Structure I
Amino acid sequence: MKQAFLSTVAGAVLLAAGAAQAQTEVDVQSNFARDRNVSVRERPKEGYEAIGKRVGAFMVYPRIAIDLEQNDNVFARETNEQEDLIVRYRPEINIESGWSRHALAAYARASINRFQDFEEENTEDYIFGARGRIDVVGRSFLFGGVEVAQMTEPRTNAGVSQFSDEPVRYDVTTANLGGTHELNRLRLTGRYDLQTYDFEDVSGGLGLIDQDDRDRTQHVLSGKAEYAVSPALAVFGFAAANTREYDEPTPVVTSGGPVLAERDSQGYEVAAGANFDITNLSRGEIQVGYLSQEYDDPIFGEISGLAVLGQLEWFPTQLTTVTFRARRAVEDSGVPGSPGYLASTFRAQVDHELLRNLILTADVTFGQDEFEGIERDDERFAAGFSATYLMNRHVGLSLGYAHYTQDSSGADRGPNFAVNRVLASLILQY
């Protein structure tokens, strides 16, 4: 939702490159293979795929995107909107192994944003990462990955202060390690995830805005057991437990005055679901269950309720893919006085292959954030469309538009605003 515009437009650009680089980690004879249908985004575009450069046993895919964006509300304000023209450079390189067994991949990406009028909004974001898979026996394997990033919070984020003179920057490190064991109709997966966040303080109209109380480390341990009812349908159970540890307490205003409250918490989620690839019309995975996040400090209550995670792809024709996504989970809050919120998001997207090298995309997203500790609920809406034209293997063009609105309510509500963006992109790849 936060990056709805860029994911609508830039995510559709040069679809052939992503399809050409994708590696299937599951044997096609597996009871859990879901490859009966091929979406518009996955379908190879013969004659338009990136060639890449072979270096020993690896393939290297360099690419750069140059975006030109017109934004009519740069600071996501309720009043006194300001517009600007933004030039964005997005170089990246992907390296993938070509081994018959095991797999190793690495990548580096950057997003360099240059505002024409508001130079204080200029940012440079970077991501470096690697992932790998060790095939043990049959269709059982171990996997892991690590990623280090320097990022910038979009001005549309709920936690971004309206009084900051500059964007909020932060460093995030993620790592995961796990394994999957498949034996005929049964597949077991265990996984550990680690995330650390380090936010930088920003200057504001009243002085320095401290962001240290947002620094945190999160641990998640999860497990999944799947049973294949048939080669096209499997049911599963899922469970996860997490701990969220903050470096510093956060200031909270209570009836007795301002206090410092601890935001450390523990949570869990249990769910059941199914994944399927039935006939030539649909495939997907849907899980529904219960979640709970309990905070150590009694000032904050418990966030609990329905947990949802799912994706359903519908294939009305071979040239059209309709994708539905839904998610309901607890997120950490950057809003003062609130430790977290229950985020519900639903998204629908249509991809249509008008020509082999011309892809049309439209999407709409609805979201609701229910904040704990304060009286605030946010409703979010985003919609957009784009057209991507692949000139040849090396050059692509994209043009798109997106609309984003936030409607905040409650005694501690945030700003109500709307943002409109128009984006044109040139993509060069090898």
Structure II
Amino acid sequence: MKNKFLLTLTFSFLFTFVTFAQNLNKSKLDSLFSILTEKDKSMVSVAISKNGSVLYQKAIGFASINDQGNVPATVDTRYRIGSITKMFTAVMIFQLVEEGKLTLATPLAKYFPSVPNADKITIGNLLNHRSGIHNFTSNPGIMQYMIQPKTQEEMVEFISKSPSDFEPDTKTNYSNSNFVLLGYIVEKITGKKYADNLNQRIVSKLQLKNTYYGTKTDLKKNESYSYKQNEKWVQQPETDMSVPAGAGAIVSTPADLNLFITGLFVGKLISTTNVNQMKTIQDGLGMGMIQIPFSTKKGYGHNGGIDGFVSDLYYFQEDDLAVAICSNGTTYQTNDILLALLSSYYNVPFAIPTFKTISLKSEDLDKYVGIYSSTMMPLKITVSKNGSELNAQATGQGAFPLSATETDTFVFNATGIVMVFNPSKNEFILKQGPGNYLFTKEK
């Protein structure tokens, strides 16, 4: 359950090459969050934990923004965590496996025979996104569909209407449908609601105080609304949590998320064997987990996005380090915040953004205008101007504005895109995350 922008990486990737020295740079992190607050670029809560103890946490922005007054966010503000929920669902499935109540080879047809290819799809295929079941959140009109409450029967029927995208276990394709069904299977086997299983199987075992199955947002519960910025912060419609269910319905805080993932990796929830099973990556995805690199380090966890919320949770087992981010509105990529958090722990240099821009005249932009293509990716990018504003548009996608930070350098902060032009060579380098892609103007 994640919003996609032009060229946005599906998952967070972090690269740097240094000699590590652990000495958390709290003052530099404070500086980062100060400028994000000053420039109104992000509303976010973060936590870094080691051995289950919080080393650093910070919350900026507001849980609610309205004409009657804003409610400031605190480190105890609760956020919808989207697809990080999948990790919780996967843990409960593995608990049921350990209890002998199902296996990874159990066919989906045992529970939901109406789903296409249900007799060929296994529990394991659902966990690692190799089921071929169509991702229901890709369907037309899904945003309107998701704000209305749905029963389990309605969701299964909705998922079952779409034909399979591929034969089970022949390829990997991320699908929220898989984990909605897994959450329902937990309920069918136990005879209890997902929320009750979550409380009994995870929350109570780890004494999580701010983690639960979400309902309609309630400020009295210290919950937050979500926002997107369009000159000002605009509150987003709320997904009814009956729709994402086991794929994305949990509410939590960064500190609680760190306790969860630490408890998982130290064996408080499932066996080491099954944690390793979750960590096993095939075609980029594990069983309720993904992997990210930080130089020679490997982190495991998940990210999430629902409504205007964005979240990240990763654990670096070698150092017993957990890091979590929950945002309810941002134009500054959480990947860059994640990079800063890890860099501060490992004593890696990182830059504090200035968000400074320069003004250019309309005629100054002419040298950038054109259609550009690349041998490094199939997209073409059309660069055009509207008065004194430069715009870019990739094949089949919407146009987005570019802001000049210096001569020949333009950014689109919402997705972390930097475009560095070389007009004399009729080319530009597109930078996003770790990627650098050369585009050349077509004649």
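Comparing volume of the Cα convex hull per residue in Å³ across I, II, which is largest?
Once volume of the Cα convex hull per residue in Å³ is tallied for I, II, the winner is II.
Looking at Rg/Rh (Cα atoms, Kirkwood Rh), for residues 160-207 alone, point out which structure of I, II has the largest value.
Looking at the calculated values, the largest one is I.
For relative contact order in percent (Cα under 8 Å, 6 or more apart), the calculated result is 21, so let me know which of I, II that is.
It was calculated from structure II.
If you rank structures I, II by FRET efficiency 1/(1 + (r/R0)^6) of positions 184 and 232 (r between Cβ atoms, R0 = 30 Å, to 0.05), which sits at the top with the largest value?
I
The value -6500 for helix-only ellipticity at 222 nm (-39500 (n - 2.57) for each DSSP H run of 4 or more, over all residues; to 500) was derived from one model only; which of I, II is it?
Checking each candidate, the match is II.
All of the numbers you see were taken from the coordinates with simple rules; none came from a lab. Remember, it's a predicted structure, so these values are computed and weren't measured experimentally. Cβ atoms are built from the backbone, for glycine too; each structure is taken alone.
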